[in-house]
1. Out of P, Q, which one gives 16.1 for mean count of other Cβ atoms within 10 Å over residues 99-106 as computed from the coordinates?
2. Out of P, Q, which one gives 0.95 for FRET efficiency 1/(1 + (r/R0)^6) of positions 211 and 363 (r between Cβ atoms, R0 = 41 Å, to 0.05) as computed from the coordinates?
3. If mean count of other Cβ atoms within 10 Å over residues 91-98 comes out at 17.6 when worked out from the coordinates, which of P, Q was used?
4. Taking FRET efficiency 1/(1 + (r/R0)^6) of positions 35 and 323 (r between Cβ atoms, R0 = 35 Å, to 0.05) from the coordinates of each of P, Q, which one would give 0.20?
Structure P
Amino acid sequence: MAAVTSTTKNVGTQATGPGVLDGVRVLDFGRYIAGPFCAALLADLGADVIRVEKVRGSEDRFLVPLNDAGDGALFMQVNRNKRGLTLNPMKPDGRAVVQRLVATADVVVANLPDAALTAMGLDYASLAAVKPDVILTSVSAFGAGGPYSEKTGFDGIGQAMSGAMYLSGEPGQPTKSYVPWVDFTTALSATVGTLAALMARHHTGRGQEVKGSLLASALTVANAALIEQAVTGPDRVATLNRSQVSAPSDTHRTRDGWILVQTIGQPLFERWAALIGEPHWLEDARFTDDMSRGDHGHLISERMASWCAERGTDEALAALEAARIPAGPVLSPQQALDDPHVRATEMLRMLGFPGAPSPIPVADSPFSLSDTPASIRGRAPQLGEHTDGILDSLGYDAEEIAALRAARVV
C-alpha cells in the first residue's frame, strides 16, 4: 500500500472492528456505476462482495485507463473492497457456477433489464429457487411497466429525460452535468432499499426484490421543478448558473478565479445587502422574498459580479464568510485534491493498484458510523484475481477449474 500523503489517508490508518454487514455475502453482477457502487457501499459496511465480470473483462473496467492493463479510474472507485471473479453465465457450466454462488449468497446486485436477468438466470424466480431468502437488487435505465422498460440507457439519458438537463446551461443549449449524478443517486437509493430488505428478512425470514431505475432517481432529484410546472406552469428555461428561485445565487469571476455565492431566505439577503452596500434594496418591491429576488436575479447578479470583479478570490470569500454568507471557490480537480479542508477531513483514501504510476485517491464512504464504521479495506480486484479461490470455496477442484478455464467459462 502507498504511504500516507499530505492530501489523503492510507487504507488501514482507521481502526475498524466488525462491520454492520459482516457475514453477508453479495454477488455483484453490476456494470458501470449504479449496481457496482451499491455493492461497494455494502462492502464498505463489511459485506463480502464478489464482483462477477465477463471473461475478457467487463466494459466498465476499461474506462479512463490508468495502467498498462487498461484498468480504469471509475472501476477503481466503485469496486473497492471486492473480490473478482470472471464468469460466462450464458454457458451451461457457467449457469452451474452461478447456482453454486447463489446458494452461498444473501444479496445479488445487477443493473440489467428484466429480460437480460432472465436470460442469465438472475431473475428473482430463478434465484429464489436456489436460495429462497435471497434478495435481488436490480437497477434498470427506465424501470418496469412502461414502454421504455427494455430500452438501455446511461446516466445522461436520465438527466435528459427528467427536465434537469433542459434547465441547465443556457436557453437553446441544454447542458449535461459532467459528473454522473443520476448513477450515483441510483446507487445510493438501491443501497437503502437493500439494507431495508436485509432488515425485513431479519424479521420475516423472507427475501424480496429491490428495484431501482436511473429515470426514477433523476425524476426524484428534479421533482420540485416538475411539481412547480404542474401546478403553476412557469415554463422555465435555463439561466446558466443563476438560480431562478433566490438571489444572489450565481457564479462570479474574481480577479484571479471564480466563486459561487448562494443565499436563500431573508436573513441571508439582509446580510448580503449590508455587505454589498445596498441596504435600500431591502425596501425594493422587486426583492421582497426569494421568489421575487429570483425573478429579478439578473439585477442582483450584475451587482454581485461588479463587487467580485474588484476583489481576489481569497478576499471575496473572506468578506462573505465574515458576513456568514455561503460561498465557495470553483476548483479544478487538482485544486480539489489540494484543498486544505479535503486534506484535513481525510475524505480521500490512497489505494495502491498494480501497474498504476501512483497511488489512487478514492473517496471514502460518504457517511460515517461512530460505533461500527464503514471502511475501505482494499483496492478493486484485478481481472479474475480471486477466481480460483472462489471456485475452490464452492467445491471445484483444480482439474475442474482448469477445464472451466479451457472452455472460457471463467
Structure Q
Amino acid sequence: MGGVLEGVRVLDFGRYIAGPYCATLLADFGAEVIRVEKRDGSEDRFIAPVGEGGEGALFLQVNRNKKCITLDPMTPEGQEVMRRLVATADVVVANLPPQTLQAMKLDYESLQAIKSDIILTTATAFGGPGPWSDRVGFDGIGQVMSGAVYMTGRGDPPYRAAVNWVDFGTALHCAFGTLMALIERGKSGRGQIVEGALLATALTFTNATLIEQAVIAANRVPTGNLGQTSAPADIYRTRDGWVLCQVTGQPLFVRWARLMGEEGWLTDARFSDDIKRGDNGPVISERMARWCAERTSQEAVDTLAAAKIPAGPVLSPQQALDHPHIRAAGFLKTVDYPGLPNAAPVARAAVRLSQTPGEIVARPPRLGEHTDLVLTDLGYDASAIAALREKGVV
C-alpha cells in the first residue's frame, strides 16, 4: 500500500467503532491491517445494512484498506492460527472487555509471551481502576456521564447526540497512542499497552464545562441551541431553512453589531464581554433572528461570511452530500463494494499530510475475503487450510 506506516502489521480484533476506526486510520497511512472476524461475521458488519450482502454503512466507513480473515479463536487450531498471526504483528487492536481479552488469549501477558515487543491497543467503556471498570457500554454511556447530554436540548428530556462522537474520539486517541507506542518501541525496543476509554474521551471533550463548575460553581442548565458564554450563538430560522451563527470574542462582536446596525450595543454594559453577552443571549439572539428571517439561508451565510463572521447552513444528509464546498474539498471518496445499489461516499482521514498523505486505496473486505491469502503467508498449505475449514476453525 505504501505510506508512512508501511511495514507495520496490525491485527484488528476491534468491534463497532473505537477499535476498528483506530485500525482504519493506521491503514490509511500505510499499515497492513488484518481484520479478524467470527465465521458468520461480526455483529458490527451488519449495522444499518445498505447492500445485498447485509453489510452496513458503518462497516463500509471504518473498514476500508483492510484484509479480512474469519477465525474461531476458542478452538485449539484457532489458537495456533492466532499464535502465528501475533508472531508476525506489531500491533493488536482489540476494544474488548478485559475478561474477553483473557478468554481469547489477547491479554497483554499472553501476547507478550509470543512476541515480546508487541503493542496492545485496547479501549473499554469506563477505563480504570474504579468500581465500574468491568462494566460494558457504548458511546451513549460516555455522553450521558460526562455532562454533555445534561447540557443538550432543554432538559426535559435531555438529548444525546445522534452521532457517535465518543466512539470516534476514542478511536482518535487510541490511534494517537498507538503511534506514540510505535515511536517509543523504535527507541527502546519495548512494547506496551495503549488503553483508551469511552468515558475518558467524553470527559475530555466536556472538560471546560467541568472546570467551570468545579472552580466557580456556575450551575449551568441546558438552553437548547442558545449559547451561554458568548452571543450571538444559536440556530436561526431563515426564509427557507436554518443557519447557525457563532460569535466569540470582541473583534467578531464588533463586526456583527455593525452588520446589524447596532453600533450602540458596542458601548452597552450588557454586552461588554463574551460572558455578559452570553448572559444576555436572548436579547442578542432575538435581533439575529429578525435579521435571518428576512433572508434565505444562502443569503444569510454569504453575507455573514463577507463580514468574516462564522456561520453555516443546517444541512440534511443529502444536502451535505451535494454541498459544493464538501464536494470540491474532496472530504469524501466514492468507494464501490459488491452488492451496493450505489457507490458509498466514504470519509477520508480528516487530517492531511503534505508529504505522506493517507488515502483510501482499497474497499472494505468481504467476510473472510483474505483468509486463504493470510493463512498461506503464515505457512499453511492448501490442504491444511481445507482441514481448518472442515473443522469450522475458519
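Since every read-out is calculated from the coordinates, none of them should be taken as a lab result. These numbers were taken from a predicted model, which means no experiment stands behind them. Cβ atoms are built from the backbone, for glycine too; each structure is taken alone.
1. Derived from Q, not from the others.
2. P
3. P
4. Source structure for this number: P.
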